[in-house]
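Pasting the structures in now, so scroll down.
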Structure I
Amino acid sequence: MFALTSATGKLGSAVLNAILDNALISPEELVICTSSDPQDQRLKYLRNKNITIRHANFDDAASLEKGYAGCDKLFLVSTPRISMDFNDAPLWKGREAHHRVAIDAARKVGVKHIYYTSLAFGNPSKSSVMKAHIRTEAYLRELTDVKWTVIREGLYHESWPLYFGYYHALKDDERKEIVVAGDGPISWTSIRDMAFGTAKILAAPSQEWSGRTVYLSQNKTWSLQDIAGIVSKIRNKDVKLKVVSKEEYQRYYVEERQLEKASVEWWSATYDALPDGECDIKDSTLEDILRQVGKTPDPLEETIKKSLE
């Protein structure tokens, strides 16, 4: 049996759909672990496929043990509760605390292989967003009673507005100048491609990926300056990129854009990683998996265009 977490999240749901759409793992072998009510209407389509659904919450270790019981594999998607990482959280106070609870619960009930979704930055990394991932990866590597695979998922195509100066308003964002605190090559990768690659890894024999850390990113890169050009072309108006110091970036988004201070400070360190090439990924794993089924990576331009239409 295979326990899957975050089945209603962006990546988790995409991985589950890739498994089902490509018949990679039998529905009867899947256990969906969710913090939502298992009877939630959003999950009805899964119940109709005879997939087991169990309640499991990072804040309740006992619920995780019940959720993972009888499973020999666990797909652990990192918790989205980023506020745990704010204010330079010390070890076991950031998101890694949730991950450790889940890992230990899985070990306690006899799970033999844990697949953990990390992020495609360097190690070590200057980005604060990686701290909890690196801590979790280190913990997994210390364990001798369970197999592990670290899947460093690429930077989502769909997350480009966040990196591009919180360009979340999309059609309604009329800024002609986008303030960022750094730039560099990024191997942007679509959730659809990553989900398919992840699903293929999960469905493969355990020994094929055990003890490995792999990046699921396409190798082509786009900088934030490239994104400015793409946005300018799509919107038929000039949108420029302005690179400033981290301190100026924080002041601008906290004082002028009224965003949460702790969140902006945490996120701003991401830009320290870009000039160092941390997100310029040279791992052919994903492209090799796609090539085997006649696929090529989705281009970033199409995702941006859909966002702005």
Structure II
Amino acid sequence: MSTDLWTPTAYADGNGARIAYDTYTPGRGGQPVLLITGLGASRRWFPDGFAQALADKGLHPVRYDNRDSGESTRFDHGSANPLAALFGRRNRPYTCEDTADDAAAVLDALDIDAAHLFGISMGGALAQRTALRHPGRVRTLTTMSSFPGDRFGMKLLKHINLKTARAFRTVDFPDTREGAVQTMLAISRLNASPNAPFDEEAALEQAERVADNGIRDRRAQSRQMNARWHGDPIEKITAPTLVLHGEDDPLVKLSGAEETARRVPGARLHTIPLVGHDLPARCWNEIADRMTGDHEPA
């Protein structure tokens, strides 16, 4: 699909950061859904086809770059080891409250009172924090391939497959566009379900799409991991909550989703077969169906 389906990049004013965002034009008129990416990822990681699946269900996708990723403001300092940052206590240029406020800033920039939230991986945790800090801005909350947003250190690490996490550290990040494409392909293979055919064509298209501002800045990832939440526990979330998890997720264990669903009042948990730590085309319609169906009152 063409990038012309998205509006030109605009910027919201966060707390000490400019937050890049755009909206999916075919979804205009639908209920807004804010798409939140994972660790270090550009908003362009979300496929156009996924946005269209949401638009077909009456939703209007809005996506943005977390601070320290994509075209949003970048910061300084940090180690080159995101896992070690889970236990770091220094050089925190921002908090998790700041990142939750960034989501609200995007809604403010678009004059949106409240939106549905969809967060994947670290974006799922960020979505939970946004629902806690700005409950009136969240219609519904959907997390995927994620973990409890108030967990850090060993309480978070227990939900991570360390073998896969270590494999990510061996991926090179060459400082060329072609190197960035090959790096993203390698990451996509690590994230994919081992029990389903790897869609090389879709992975290459995605790698080309994010090559200029994709996942390659380990220090930025470390800063994102090192940010801390000082607010309420996730038991205080009041938004209707859906917790999704790929049955073949090689990075985040199902226990992360199970704990989230257990602790958030009224949350519903669904696993998706043949899906890893990614968003393949075969699950787009199911996710859209569940987001618009499972949040309806029982």
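Just checking, which of I, II has the largest value of mean count of other Cβ atoms within 10 Å over residues 109-116?
I
Which structure, out of I, II, was distance in nm of label points 7 Å out along Cα→Cβ at positions 165 and 181 derived from, given a value of 3.3?
II
Consider the structures I, II: one of them gives 16, 34, 26, 17, 6, 1 for P(r) over Cα pairs in 10 Å bins from 0, in percent, for residues 141-204 alone as calculated from the coordinates. Say which.
Structure of origin is I.
Out of I, II, choose the structure whose coordinates give distance in nm of label points 7 Å out along Cα→Cβ at positions 29 and 237 equal to 5.3 when calculated.
Considering all the candidates, the number was obtained from I.
Can you spot which of I, II the value 56, 45, 38 was calculated from, given it is Cα extents along the principal axes in Å?
Computing Cα extents along the principal axes in Å on every structure in I, II gives 56, 45, 38 only for I.
Using mean count of other Cβ atoms within 10 Å over residues 5-12 as the calculated read-out, with 19.9 as its value, let me know the right label among I, II.
The value was obtained from structure I.
None of the figures in this text is laboratory data; all of them are computed from the coordinates on show. Please read all numbers here as calculations on a predicted model, not as lab measurements. Cβ atoms are built from the backbone, for glycine too; each structure is taken alone.
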